[in-house]
Every structure is written in C-alpha cells, then in structure tokens.
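**Student:** Some structures are shown below for you to check.
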Structure I
Amino acid sequence: MTTRKTAENRLPGDLTKQQLVDRMIRVDHAGEFGAQRIYEGQLAVLGRRPSAKTIRHMKAQEEKHLAAFEALIRERRVRPTALHPIWNLAGFALGAGTALLGEKAAMACTIAVEEVIDDHYRRQAELLGEDEAELKATIETFRAEEEEHRDIGKEHGGEDAFGYPVMRAAIRAGSRAAIWLSERI
C-alpha cells in the first residue's frame with residue numbers, strides 16, 4: 001500500500017500535490033505528442049502497406065489523448081516541457097526508423113513504448129487521490145487504450161521482429177528517459 005505524503009510528513013524537496021499533478025500533466029502531454037509523432041513517422045514509411053489502417057487507428061486515439069492533455073495544459077496553466085522540439089524530431093525519427101526495418105519492427109516499437117506507458121499511467125493513477133478523480137479517470141481510460149495498442153503490436157507480429165529483445169530494451173530505456181526528462185524540463 002502506498003503511503004500518502006501529507007504536509008506534516010513531507011521532506012525537503014518533496015513535491016507538493018499541485019507540483020506532482022502539474023508534472024503528470026506536463027509529461028503526459030509530452031508523451032502523447034511523442035506517440036503521435038511516432039505513428040506519423042511510421043505512416044510516412046508504411047502509409048500504403050497493410051498495417052497502415054491499424055497504425056492510423058492507433059494514431060487517432062493518440063490524437064484524442066493529446067487533445068485532452070492540451071486542454072489540461074491550458075485550463076490548469078501548466079508549463080509544457082521545454083523538450084517539445086526534441087520530442088517532435090525524436091518521435092518521428094523513431095517511428096520512421098523502426099518502420100524502415102519493416103512492419104514487425106514498427107509493431108515492436110509500439111509494444112515497447114506502450115509497456116512503459118502502461119506502467120507509467122498505472123503509477124500515476126495510484127498517486128492521484130479523490131480530489132483528482134476526473135484526471136485519474138482520464139489517465140485510466142487512456143491507459144486501457146495504450147494497453148490495446150500494445151496488444152495490437154503483439155497481434156501483428158511485433159515480438160517476431162528481427163532483434164526484438166535488443167530493440168525492445170533500447171526503446172523502453174529511451175521511453176523511460178523521455179518521461180524522466182519531460183517531468184522536469
């Protein structure tokens with residue numbers, strides 16, 4: 001069971017509840033933007049291949065997620081990450097790069113990213129209290145759709161991509177680094 005920090009037991013350097021929520025919105029906004037760019041990169045390469053319809057479906061869901069976090073950024077006056085231009089390029093490059101390796105590699109990318117996001121959203125939902133029930137519900141809804149993307153990647157042979165274990169490990173590490181950086185910068 002997670003112990004909730006109160007004003008009485010906070011340590012120096014601990015985030016306030018508001019700072020924690022702001023970080024969540026900032027990083028989730030960055031992540032959904034990055035996911036959209038990954039799918040745009042994949043479609044730039046695979047736009048006429050059989051997997052394009054599936055990629056477009058996942059991209060449409062990511063666009064809905066991004067719109068929700070863009071609204072939260074504005075409504076709550078949360079500073080977006082300063083790394084937005086980097087995620088713009090990095091997301092597209094990751095999507096296009098894996099797609100150049102083939103449809104299975106593109107799906108392997110989806111699996112790896114969505115595994116990290118599933119864990120990330122799960123931890124966020126655990127931290128949010130009832131005073132943030134709407135944000136928690138949004139995160140849980142999006143988490144379910146990210147799990148769907150992971151499963152789609154598996155169904156479309158992502159785990160059979162050449163070099164899958166290495167690719168998966170590298171993409172997961174990069175995704176975790178992007179989360180850590182986007183929360184802070």
Structure II
Amino acid sequence: MPSIQDARILFIATDGFEESELFGPYETLQNAGATVTLASLKTDPIQGEKGDQKTRTITPDMVVGEVKADEYDGLILPGGTRNPDRLRMDETTVGLIRAFADAGKPVASICHGPWLLVEADVLRGRKATSWKSIRTDLRNAGADVVDEEVVVSGNIITSRKPEDVPAFTRAFMELVETADAPLEGV
C-alpha cells in the first residue's frame with residue numbers, strides 16, 4: 001500500500017492509443033509524484049489518436065518483454081481501438097496483464113482497453129464497464145456489465161470513455177494506496 005508519490009505505475013500502449021486516456025492519467029500520476037513507466041511492443045515513438053485523427057506521440061521507456069510485474073504497484077491500459085486490438089494479439093502483453101491481476105495489483109482499463117482484460121481472462125465474475133460497442137465481449141467473458149463512469153471490482157478498474165478519465169484516474173490512485181498486494185523482492 002504505497003502512497004501515490006511512492007508508487008511505481010506501468011502503462012502499456014502501442015500505436016492508436018486514445019490520447020486523453022494515456023496522457024490524462026500519465027500526467028496526473030507524474031504530477032502526484034508517482035514513478036510512471038510506459039511499455040510497448042517497440043521503443044520507437046507510438047502514435048496517439050483522438051477519434052480517427054493523429055495527435056501526440058510518446059516514446060516508450062521499454063518493451064513489454066522487459067517488464068517484471070513485481071517491480072510495479074499498478075497497471076493502466078488506455079483505450080483507442082487500434083491500440084488494444086493490436087496488444088491483445090501479443091502473448092507477452094496478455095500474460096503480463098494476467099500476472100498483475102493474479103497478484104492482486106490494481107489493473108485499470110478504459111474505453112476499448114477492456115478488450116485486453118477479456119483476452120487475459122480476468123473479468124469472469126467481476127463487474128465491469130467499457131465503450132458501449134465492446135460490452136457484449138465483456139459479457140461473453142463472464143463480466144457483469146454496467147454503464148457507469150468508473151467501476152472498481154476487486155483489483156480491476158474499468159471506465160467507458162475519455163470523459164471518464166478524471167474519475168478513472170482518481171479511482172486508480174485510491175486503489176493503489178489501499179491495495180493489499182505488496183511488491184515482491186522489495
């Protein structure tokens with residue numbers, strides 16, 4: 001249960017991430033003093049989007065294969081349509097998401113990002129939300145799907161859309177500070 005200024009937070013994203021869903025929580029957590037790391041499938045800059053328009057890029061700190069889940073206190077998975085669709089086909093990414101969830105660490109996903117939670121099979125028996133077009137996928141993965149700004153179900157946090165980013169980020173920060181899963185080897 002680290003305070004947010006002592007927390008180590010991992011983001012996973014690739015090209016096509018929704019700009020506000022990455023930069024909103026990323027910058028808020030940095031401003032609160034958290035150590036924030038971005039992992040991707042490559043270390044070349046990745047392209048953000050707003051709708052179908054290209055926006056800012058960001059350079060990942062490392063590739064997903066270099067990440068050790070026990071070195072982080074929580075995980076954030078931004079949406080966008082292309083970003084999670086590409087990441088859910090990467091076995092290393094899916095395994096890492098499952099490792100965070102299985103360790104009881106906060107895992108937060110917004111908009112289309114919960115596709116990754118479906119692929120990691122961590123929604124069964126949980127309450128969750130997402131962008132409306134993928135709610136059937138969540139339901140088919142065993143989630144109790146609701147239409148709420150932010151849903152916290154155990155260590156899994158989900159939200160629906162860019163407008164939910166402030167509530168999503170607050171819920172994540174609160175869960176990081178209250179989670180019972182200690183870091184291993186620290």
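**Student:** Output the label of whichever structure in I, II has the greatest value of FRET efficiency 1/(1 + (r/R0)^6) of positions 28 and 68 (r between Cβ atoms, R0 = 30 Å, to 0.05).
**Tutor:** When FRET efficiency 1/(1 + (r/R0)^6) of positions 28 and 68 (r between Cβ atoms, R0 = 30 Å, to 0.05) is computed for each of I, II, structure I gives the biggest number.
**Student:** Quick check: 0.91 is what I get for Cα Rg over 2.2 N^0.38 Å, calculated from one of I, II. Which structure matches?
**Tutor:** This value belongs to structure II.
**Student:** Quick one: helix-only ellipticity at 222 nm (-39500 (n - 2.57) for each DSSP H run of 4 or more, over all residues; to 500) came out at -27000 when computed from one of I, II, so which one is it?
**Tutor:** I
**Student:** Thinking only about relative contact order in percent (Cα under 8 Å, 6 or more apart), which of I, II has the largest value?
**Tutor:** Checked I, II; max of relative contact order in percent (Cα under 8 Å, 6 or more apart) sits with I.
Values in this text are rule-based calculations from the coordinates and carry no lab data. Just so we're clear, the structure is a prediction, and the values are computed from it rather than from any experiment. Cβ atoms are built from the backbone, for glycine too; each structure is taken alone.
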